[in-house]
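Next up: the structures, one after another.
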Structure 1
């Protein structure tokens, strides 16, 4: 699904929930040496999609995503992301991701992601 390409390690995969961990590398950084927002958003997309697959057995497509960037993450720091499907209906699923620094559990971002399942896979 792309998690290994983005260097995230799945820690928990269960029905409707995925927890991953990743260390921020130089390749993931912006010119300021912190995690690039687009990279973080891509990781949210993959993690919430995996949570949907774990629940519904099918991949959805994004209809909306909103990310709140709370604090910067420096190269070398490790982030833990907990993504959960909060509601799954006939064609739409709603997911939430919470991202924290592994050390100190400091929040770094939250995200809401809406996915559509056009083939009506539950």
Structure 2
């Protein structure tokens, strides 16, 4: 039986979740994080997490598409999380390296990925 893997947004969410946990709990002891995939859960290994400053952290995981042929296998997926006093949206997704923008300048993130976040 083929080993199941996940798409890139799952790893982006895992990295972002771990960076946030690190900021809120000041912990380095977690080596994985659980991501709610809406129909099931996935336990995603985290390879590095570190505070950048008091209100921001970076976490890294590696893409694992399972046994499928996929060029993203073992690609580092990192997320930078910054806490702020902003009173608007609870979550702001910004385009950066590896994430394009739509013609309106918004991050090019499809609906499944947005729901995961």
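Structure above, values below:
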{"read-out": "Per FRET efficiency 1/(1 + (r/R0)^6) of positions 33 and 65 (r between Cβ atoms, R0 = 30 Å, to 0.05), the highest-valued of structures 1, 2", "value": "2"}
{"read-out": "Distance in nm of label points 7 Å out along Cα→Cβ at positions 41 and 57 - structure with the largest value, from 1, 2", "value": "1"}
{"read-out": "Entry that produces 13.9, 43 once Rg and Dmax of the Cα atoms in Å is calculated, selected from 1, 2", "value": "1"}
{"read-out": "Structure from which 0.8 was derived, distance in nm of label points 7 Å out along Cα→Cβ at positions 73 and 97, options 1, 2", "value": "1"}
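A short reminder: the numbers here are calculations on the coordinates, not readings from a lab. Owing to the predicted nature of the structure, the values given are computational and were not obtained by experimental measurement. Cβ atoms are built from the backbone, for glycine too; each structure is taken alone.
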